[in-house]
Structure 1
Amino acid sequence: MISSGVWAECIPLSKAHDLKEVPTVASLPTAASAPETMKSALQKIGYLGSVPCSYKSTPMAAHFELHIEQGPHLVSAGQRVGVVTAVQAYRWFRLNVIGRDTHTGTTAFEHRADALYAFARMMVRAREVAAGRGCLASVGIIEAKPGSVNTVPGQVSFSLDIRGPETELVAEVEKELRRDFDEIAAAEGAGIGKPCRVEWTLDFDSPAVKFHDECIECVQQSAHAVVADASVADPKSLVRPIMSGAGHDSVFTSKRVPTSMIFVPCKDGLSHHPEEFCSADDCATGASVILQAVVRYDRRRFA
């Protein structure tokens with residue numbers, strides 16, 4: 001989504017170029033000490049480019065995007081095409097829980113300000129609050145310091161991903177979690193007068209997006225045409241309207257031009273996983289739908 005964000009002028013080019021890689025087990029210790037930037041990585045492979053990336057200098061009439069669903073709805077229902085009507089809202093945060101390092105063998109529970117224990121309670125609470133509002137909350141990155149088997153962690157950094165069908169719902173979950181996390185932190189270490197504290201940093205904020213009605217209609221008509229010959233009682237049942245749970249380039253393009261998306265099933269609903277897979281038939285179905293959607297939209301433009 002970085003390139004589309006630059007194209008839509010929602011992300012400054014300099015900010016995109018300065019993005020740094022997240023260190024992984026495979027890239028340590030190099031990535032931790034000298035992380036690769038987006039710009040340096042592009043330079044290495046000769047893809048930095050010189051053509052301005054902007055909707056003003058390189059405009060489009062509309063944007064249609066084909067993607068695997070990255071979830072289980074289509075494959076579970078035996079459906080072939082998802083007509084994407086919207087993308088849910090999400091916010092990414094980095095949080096630090098600061099407590100106090102102490103010896104595990106000599107410090108009783110009531111004398112600890114255990115940052116990792118406080119974090120564990122926060123992670124559970126995030127799921128409870130999100131579920132109660134029809135949203136999602138996930139932790140994907142955790143780092144506990146000092147990282148010693150016999151030391152109570154005095155600091156924990158973690159990521160928090162909050163998603164929901166409406167921007168307002170995500171904001172409500174965040175508000176409730178900020179309050180609850182403060183309470184959890186204050187309770188850990190309160191007995192010794194040295195409670196934990198928690199710090200929040202917002203990394204990314206993507207409000208909910210509703211796609212263009214005419215583009216959606218073109219996708220839906222094309223999907224129905226592509227599956228019309230299927231040997232089922234009602235071929236239209238193979239097509240479903242769907243909200244995207246993941247962010248896509250279409251989030252940014254929709255801010256500048258009419259936009260919609262097409263989803264096709266992926267095996268077991270898996271994505272961001274080595275076993276991510278889409279069959280050749282489903283790929284062909286998606287390609288046919290997006291081709292017809294573009295043609296339909298162009299015919300409307302020039303009618």
Structure 2
Amino acid sequence: MRKVSRKSVLRKNVDFTLLALPALVILLVFNFVPMPGAVLAFKNYNFIDGIFGSPWVGLKNFTFIFSTSDALLALKNTLVYNAVFIITGIGGSVLLAILLNEVVSRKLLKLYQTAIFLPYFLSWTIVTYIVVALLDNSKGLVNIILHKLGFAGVEWYFEPQYWFWIHTILHFWKTMGYAVLLNYAYILSIDPAYYEAASIDGASRFQMAMKITVPALRPIILINFLGALGRIFNADFGQFFLVPLESPSLLNVSSVLDTYVYSALRGAADLGMGAAAGLFQSIAGFALVLGANFFIRYRYGRDRAMF
């Protein structure tokens with residue numbers, strides 16, 4: 001009887017299974033098949049002996065990664081940037097989703113949704129060209145406007161003090177679309193009766209947002225937070241490698257773990273060190289997710305946690 005019920009369930013959900021199949025194949029090929037290669041983190045790899053024939057070196061690859069000031073700078077930048085990205089990303093996406101919910105005109109709503117979501121589909125290569133068009137020292141739009149207003153132009157690619165904010169703004173602009181629409185869809189699922197009752201009681205739109213909308217969004221906010229926390233040791237390679245145009249002047253503000261490992265591999269071609277860095281990022285991120293998930297389960301209940 002149990003086998004029959006399983007077959008009937010699979011038969012009823014065959015369409016959904018087929019839809020999920022490409023994503024499952026991609027997940028299997030790119031996330032699970034390469035896992036045996038993690039042993040490279042503990043080996044002095046050479047191409048002749050291969051992965052499993054290369055000699056073991058213990059934790060030498062890990063100590064080498066974090067024994068230099070450049071590596072510590074990259075680690076610090078990675079953590080600081082991601083902490084700021086989490087705060088601005090979650091807070092900004094919730095705010096924009098609430099503002100979208102206040103738009104009455106359907107035409108304007110579609111326009112705003114398109115404008116917010118479009119950057120999400122742009123590659124960092126395209127974004128790099130956009131940034132160059134804006135910040136180029138001689139022909140950039142920003143410097144042209146500054147000259148028109150009587151101010152001196154700024155050599156943006158030689159002035160590191162501006163780039164923390166440039167990276168923060170770019171990351172928010174490019175990645176906010178998905179989170180905004182996710183939060184907006186969650187807002188649409190809230191029972192309108194709550195807003196009607198609050199309106200009868202004389203609550204303002206701001207009070208409704210703070211007392212009804214934001215508390216209702218708490219589960220999705222916590223899930224987004226856990227997901228972002230798991231990637232806190234990973235930076236977007238395209239953003240920090242392409243957008244600054246590899247300017248030496250911007251190295252201190254654009255060096256993250258991913259670009260540091262790439263530079264080290266490009267110079268020494270040490271696959272063991274690259275594997276060690278990737279394994280460290282994965283294990284550290286996973287440990288943070290476990291800890292944060294445990295805290296959320298303890299503080300807010302099991303239904304609010306990811307697992």
Structure 3
Amino acid sequence: MNDISFDLKKNFANLYHNQALRIHADSDLEIWTIRTNKEYGIAVENFYEVEIDEKFNSVSLCSKKRIINNRDGSWLLLVTQEEGLREQFSSICAEFILNGIKYLKNGSFANPYAWWESWRQLLGDSIKTKRIYDVLGELICYENIYERNPNTTWFAETYGVNDIETNKGRYEVKSTVARYGSAVTISSEYQLDSKKTLKLLFCRFEKVDMNGISINDVLASNTFTEKHKVELEEKLGNLGYPKHMPERNIKFRLLSIMEYTIDDKFPRITKHSFKDDVYPKSISNIQYQIDLNGLNCRQIKTKWEE
């Protein structure tokens with residue numbers, strides 16, 4: 001595996017846009033490393049005509065017709081857009097080449113969703129996905145802000161420090177399904193440090209079987225145009241929740257959304273917490289928890305509360 005992983009890393013680093021390089025592995029199937037203007041990864045000859053379209057955070061596995069090295073054929077594409085994941089992604093591709101292809105030969109792809117779920121659990125330490133209620137919380141907050149200010153962006157993936165940004169400020173969204181307690185995890189020293197006005201939105205949900213809301217419910221609302229919904233679908237796909245994924249129909253009851261203003265009175269860790277406004281040497285990341293109990297806040301009302 002080390003040799004294949006090394007070859008993959010080398011190819012990923014040296015490939016130009018719309019270029020493909022053959023990988024020679026112990027397999028009867030053609031395998032290529034590929035790069036487009038949006039993504040890079042591997043293409044495996046889809047000899048068994050598997051049909052699949054799955055995404056896990058920034059990694060996708062799908063079957064597509066494509067011309068590779070002047071050959072028009074059916075391919076299984078394992079690709080990502082994240083250049084910063086090249087090290088981990090090379091190992092993931094090597095694992096698929098060495099072991100994943102075996103699933104094609106023994107028929108395990110009869111239920112590709114079950115296979116993908118079991119496989120992505122093995123990848124959990126390499127690439128993580130947001131929990132379904134985290135995504136729902138961000139989507140509800142985004143919709144609520146967008147209704148008042150169309151100049152609003154939901155970053156969804158990891159492109160921004162905060163989850164939502166408008167021309168007036170930024171929003172960090174945290175969600176929980178715990179009935180009690182209000183502790184939130186701040187995952188970096190930059191998350192609560194902004195020159196713009198910054199708010200923290202804390203969503204509390206309860207999982208229910210019916211009479212609740214799901215990702216698909218929010219997406220189907222008349223707030224968004226069809227063009228806007230296409231953009232949101234792409235974001236949801238990049239988060240690991242593409243169209244037709246069963247988890248998008250999981251229902252939650254929205255109990256409350258509380259808004260906190262991030263100012264000098266709000267407890268947080270930034271560079272200003274240290275001497276001379278400089279982080280201590282060799283500190284590469286700061287993660288901590290804040291208990292929101294007792295902090296000044298106001299309740300945000302949306303159309304989704306009962």
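None of the figures in this text is laboratory data; all of them are computed from the coordinates on show. Just so you know, these numbers come straight off a predicted model, no measurement behind them.
For Kirkwood radius over Cα pairs in Å, for residues 134-197 alone, which of the structures 1, 2, 3 scores highest?
That would be structure 2.
Which of 1, 2, 3 yields -7000 for helix-only ellipticity at 222 nm (-39500 (n - 2.57) for each DSSP H run of 4 or more, over all residues; to 500), as computed? Each step should come with its number before you reach the end.
On the way: 1: -10500; 2: -21000; 3: -7000.
Corresponding structure: 3.
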